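Visitor: Some structures are shown below for you to check.
Read the figures in this text as sums done on the coordinates, not as results from a lab. Computed from a predicted model, the values in this text were never measured in an experiment. Cβ atoms are built from the backbone, for glycine too; each structure is taken alone.
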Structure 1
Amino acid sequence: MHQTDRLEEFKKSVKNKFYVYNSLFLNLPYQGIENVGMLIPLLFDQCEKGLKSGKNPQQILDLFFKSYANIDTEKERIDFMFSIIQYVERQVVLYDSVEDAAFPKLHEHSTSLSIKDYFQLVNKTKSWEKIAKKLSSFSARIVLTAHPTQFYTPSVLDIIEELKSLILEDKINDIDVVLQQLGLTSLINTKKPTPLDEAKNIIYILRNVYYAAVGDLFSYVKSNIENDEFDNYDIIKLGFWPGGDRDGNPFVTADITKDVADELRTNLMKCYYNDLKILRKKLTFKDLRPDLNALRDRLYVSMFDPEKVVSYDDIVGPLIKSREILIDKYNSLYLKQLDDLIDKVKIFKTHFATLDIRQDHSKHIQVIETVLKVNGYVNESLDELAEDELTNLLLNENLKLDSKDYKDEIVKDTIANISQLKEIQNKNGEQGCNRYIISNSEDIYSVLFVYALFRWCGWKKDSITFDIVPLFETMNGMDTSEHTMQSLFDLPDYRSHIEQRGSRQTMMLGFSDGTKDGGYLKANWSILKTKEVLSKVCSKNGVDAIFFDGRGGPPARGGGKTHRFYAAQTKAIANNEIQLTIQGQTITSTYGTKEQFMHNSEQLLTAGLSNNLFGKENIISKESRKLLEELSD
């Protein structure tokens with residue numbers, strides 16, 4: 001019944017509305033393309049009939065041009081087809097806007113488990129104590145990545161948001177004007193975007209969508225959970241790869257990483273400033289003015305000058321002081337609004353999103369080999385050292401690296417970047433940048449090379465405030481991951497580092513590269529088995545396993561019904577936290593509006609918590625495992 005209702009709502013709120021507004025769009029009054037909109041349905045009809053009758057594309061187009069368009073020259077035909085593409089691209093934007101506007105209504109007919117549904121089930125099962133305990137520590141980390149398929153520019157996103165608002169109110173004349181604006185707005189960048197440009201495009205979404213969405217979701221959970229002291233501000237965490245991920249992108253440099261970290265922080269200060277500006281219109285009381293005015297002025301300066309840093313304590317301190325005064329002297333008036341801002345500050349602190357560093361293991365081999373050659377430990381290759389010698393050197397030898405001493409660009413930039421990470425943490429807080437991910441990890445040296453580089457770039461053993469995250473993405477990497485992690489845990493130095501990081505080990509498992517290596521089924525089956533094995537290894541060593549999945553893009557890159565993927569995990573897989581990447585166009589198509597972001601974030605939370613509620617174990621029988629092994633081979 002739900003599915004029938006949902007289809008009916010889709011027809012009414014998406015399909016029919018799109019047809020109405022598309023009819024406006026097809027008649028845009030632009031010189032030189034007056035008939036293009038009207039010819040698109042005819043071209044579609046010709047293509048459909050032609051393909052069914054066995055015609056090839058050239059024959060279909062020749063017949064179309066002869067029958068309907070009266071276009072003879074090659075140039076005119078190319079220009080016409082280019083106009084068709086321009087029209088269709090904008091029709092997609094219109095469709096996205098209509099679908100975004102309809103999302104709340106479609107969601108009413110969804111069969112998926114929302115936080116609200118989850119809390120209702122908790123009430124029925126009388127399991128609040130168990131669920132409250134899990135909620136106090138569980139979290140979902142959504143990591144935004146840069147990818148060529150993320151093609152909507154901020155100006156187009158603004159148009160989508162405007163269209164969405166107008167469609168909700170069916171303001172047809174205003175919609176007509178915005179569609180004309182869309183017709184004249186370029187959907188592509190005039191030049192190839194730099195890594196900083198890519199980062200700014202996604203920070204735009206952070207600031208305009210996720211800042212409010214994460215705050216509202218936290219507020220909803222906090223107000224509904226039967227625990228007055230609920231303070232899990234990490235329940236939804238944001239990660240960020242643009243500007244930190246240099247795997248395969250030589251244009252991401254140490255300077256770019258620094259600039260992106262500054263952009264994240266300064267944009268967050270703008271969010272705080274705007275919230276405080278609205279709040280001050282309500283908190284007009286004499287005893288609150290000095291602290292709030294001083295905070296406003298400091299935030300304003302820090303919005304525009306990256307060197308003017310306002311610390312977390314300097315932001316939250318005046319707000320908490322104002323809260324106490326509000327309760328004592330002003331009858332707690334507007335306390336809820338002040339608490340909402342305090343909660344946002346405790347969620348985002350001064351980082352907004354955690355900037356991850358990622359590099360391929362092969363680049364670290366190049367860096368380590370060069371460093372050891374320059375310092376006289378090898379003549380040409382790391383192969384000259386026995387494994388014990390190399391391990392001892394990486395763990396105990398004290399070198400001092402300076403990027404200026406090296407000519408190779410990869411070596412220079414790697415050293416410069418690791419050396420500056422302390423400064424990023426000083427400005428944005430530790431959560432601003434505290435994970436270093438190594439692609440194509442297949443042995444212990446993928447981790448130890450990074451550990452050594454941190455030591456040699458000025459970090460003391462007992463103060464490396466970074467999680468070193470191996471990314472197992474090839475079949476071989478997954479097959480050897482158990483031995484790799486156990487060997488690392490057996491090293492006292494690395495074990496000490498893990499204890500300093502809260503006895504938690506994050507391990508990333510890649511889908512798309514595993515697919516290239518072994519196919520869809522083998523990649524998925526290998527990931528599940530690897531998670532089970534690594535969960536067991538970590539548990540045996542007293543370490544909490546945290547899995548980070550590189551699978552949140554289109555289906556070809558592991559996307560799809562992500563919440564079902566997590567809800568289907570077996571009990572043998574550690575369930576301490578959900579972490580996944582959101583790639584490319586998925587950022588705007590699945591997490592692009594406040595409503596979409598909250599819905600899909602809720603899905604991640606309820607998927608991770610569902611086993612705790614229902615008490616059911618997901619078990620794959622021996623027979624099923626045997627069949628999956630045969631199919632994947």
Structure 2
Amino acid sequence: MNAILQRLNNRYAASIAASIVILLAFAVRVHLLGAQSLWHDEGNSYVQAGRSLVAIAENAARDIHPPGYYWLLALWRALTGESEFTLRMLSTLAGTLTVACTFALGKRLYSALAGLAAALFVTLNTFGIYYAQEARMYALLALWSAAGMWVLAQFFLRRGDSKRWGAALALLNAAGLWTHYAYPFVMLAQGALAALWLGTHFFRQERADLGRRLAQYSALNAVTIALFLPWLPTALERIRTWPSTGQAIPAEQALATIFGWLTFGITYEATNTAFGIVLFLLLFGLLVERSEAHTPLWWRMLLPVVWALVPVGSFLALGLFREANLKFLLSAQIGVALWLARGLWVLWQGRITLVAGRRRLPLQTRRTILRAAASLASLWLTLNLWAGLNPLYHDTAFQRDNYRAIAAQIAAQARPGDAIILNAPNQQEVFAYYYRGDLPIYPLPEGLGGDDAATRAAVEQVMARHSRVFAVFWGETERDPQRVVESTLSAQSFEADDIWYGDVRLVRYVMPAAAYPISDDTPIRFGQHITLRSYALNTDTFAAGDVLQIRLLWSTDAPLDTRYVVTLQLLNPDGTLAAQRDSEPGGGLALTTTWQPDVLVSDNHSLVIQNDLTEVHYTLIIALYDRNNPQERLPVGALNYAQLDEITIQPTGE
């Protein structure tokens with residue numbers, strides 16, 4: 001009776017502890033859920049979720065994601081609304097349920113203690129938290145993966161008929177395939193585990209259950225394929241034709257990054273984490289006592305190992321590595337957490353032989369030492385995972401691109417006659433979520449790009465119709481690899497200002513003035529090789545809010561190996577700085593390191609006349625400085641700058 005009560009108490013305590021961990025998982029995922037702006041991909045989710053189920057499928061057929069997540073999000077949006085918070089909540093719930101599945105799987109494979117440890121590691125890993133706070137399909141991908149592995153374990157470890165577990169696995173795998181094209185990595189891991197289980201039973205001649213399990217496993221995979229069959233031709237076509245996005249980097253660098261993300265999350269570099277104890281736990285996670293090395297035990301030991309390694313190996317073999325693609329490995333992070341948890345569990349069991357001198361330590365002493373090691377390792381791991389939360393929430397390096405602020409900035413500066421160019425055009429969805437103004441919007445280049453002449457002509461048409469253009473640059477290397485949109489704007493207009501919002505850049509361009517009456521073609525020498533051949537100003541009298549436009553013509557008499565930045569400055573009568581704008585030549589598209597000897601380089605610059613400048617005379621100067629050492633300016637005679645003209649600021653309306 002006491003044994004029964006003790007067992008019930010242990011089960012009750014484990015359930016309470018698991019509930020606390022799951023609540024913690026929800027808390028860290030819901031914290032600041034709606035604080036950040038939606039970014040580009042989330043904007044696509046928002047628009048897709050607003051379409052009919054048929055329209056979702058039609059649009060997904062032109063994308064690189066199947067429609068399953070979008071269908072589910074459309075139903076969710078109809079029930080909860082379309083704020084950033086509610087759109088992301090579906091992923092938050094999926095991420096929380098993933099933690100619950102991790103506990104269940106760890107408990108099934110090893111013990112409740114191992115399940116709790118694995119669930120805690122998944123709870124605090126910033127890799128999982130980040131994507132549980134994003135209105136995309138990756139948290140759902142991880143959920144189907146965790147649930148699928150739990151059902152796979154039930155399928156092979158339970159005695160007797162496993163038809164219902166096979167049916168459940170078929171449905172979960174089909175859901176995974178409809179969610180993301182990376183789910184086959186998980187199915188490959190499942191297949192490897194199935195082959196290990198079936199092969200071992202075959203060679204050990206334990207064939208009583210072998211034929212039935214093999215038939216059931218084959219049948220459940222056939223059902224999965226049948227459920228995905230309507231989309232299979234589209235999936236194969238999209239995967240085959242979508243441009244490759246992998247980066248060629250050394251294997252050790254790729255593996256180090258993947259290891260950091262899978263163990264501590266996307267903030268692993270910010271927390272200066274050491275990995276010695278992680279390797280220590282992974283090593284202990286591979287140990288199996290010889291007396292207990294029967295099939296279920298070593299198969300349980302291998303499940304998280306195979307789950308972690310097969311997706312990573314497939315990912316690298318297919319040349320998919322780049323940081324933006326690491327989300328495809330989100331499910332492998334659960335395998336690593338289970339592997340670490342098994343290492344803790346092995347230590348806690350205290351069955352490992354420890355020797356002092358030639359004497360084997362007593363069992364109780366061994367257990368005390370090993371359990372102390374397990375406790376310290378788990379505490380250290382938990383504290384390091386917890387340390388990653390603050391940078392995740394507050395460090396700008398982990399913030400999403402701020403389209404909310406971009407739209408607000410444009411709305412605040414917009415004037416009649418302005419226009420907006422979105423480069424690339426697939427920013428349109430998220431931009432439309434925030435922008436409520438009436439400026440015309442031009443997504444360029446059209447479609448997937450590729451026709452540079454048509455893109456250039458389209459940009460020139462926009463410039464001819466409008467006096468100013470707000471250009472939002474993101475992802476141009478994929479849709480506009482020749483940077484036709486930016487180079488056309490930079491060459492034929494004037495960049496007034498630019499602001500970075502994460503990886504997105506907002507640039508305000510002003511169209512050229514009708515004439516540039518103030519000019520000077522007296523050569524000015526900068527340093528040993530660079531000469532300013534001439535310059536031309538649109539005027540020398542401005543009002544607040546006007547834009548000073550200057551055309552520069554440069555040359556060099558020798559190749560340059562230093563990138564120089566042009567700085568335009570207005571100086572007060574007393575010589576102090578009043579206004580300044582710095583930019584590399586050509587808006588960064590005509591770098592000095594690309595200049596050819598004796599070839600003229602046309603370079604447009606501008607300076608916005610701020611409202612706080614008083615109505616007095618200012619001196620316009622120009623200088624060149626080393627991009628890597630702003631204090632190092634090129635000499636101009638005895639000075640380090642050249643004076644160009646006197647500028648007058650007059651009251652508005654004068």
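Visitor: Which structure, out of 1, 2, was relative contact order in percent (Cα under 8 Å, 6 or more apart) calculated from, if the result is 15? Walk me through the intermediate numbers first.
Guide: Details: 1: 15; 2: 11.
Of the options listed, only 1 reproduces it.
Visitor: Thinking of 1, 2, which structure, once distance in nm of label points 7 Å out along Cα→Cβ at positions 41 and 281 is computed, gives back 4.6? Display every interim value, and only then the final one.
Guide: Values: 1: 4.6; 2: 2.6.
Checking each candidate, the match is 1.
Visitor: Determine which structure produced the value -19000 for helix-only ellipticity at 222 nm (-39500 (n - 2.57) for each DSSP H run of 4 or more, over all residues; to 500), calculated from the coordinates; the candidates are 1, 2.
Guide: 1
Visitor: Tell me which of 1, 2 gives 29, 21, 12 when you compute semi-axes √(5λ) of the Cα gyration tensor in Å, for residues 25-192 alone.
Guide: 2
Visitor: Hey, log10 I(q)/I(0) by the Debye sum over Cα atoms at q = 0.05, 0.06 Å⁻¹ derived from one of 1, 2 reads -0.27, -0.39; which structure?
Guide: Answer for the origin of the read-out: 1.
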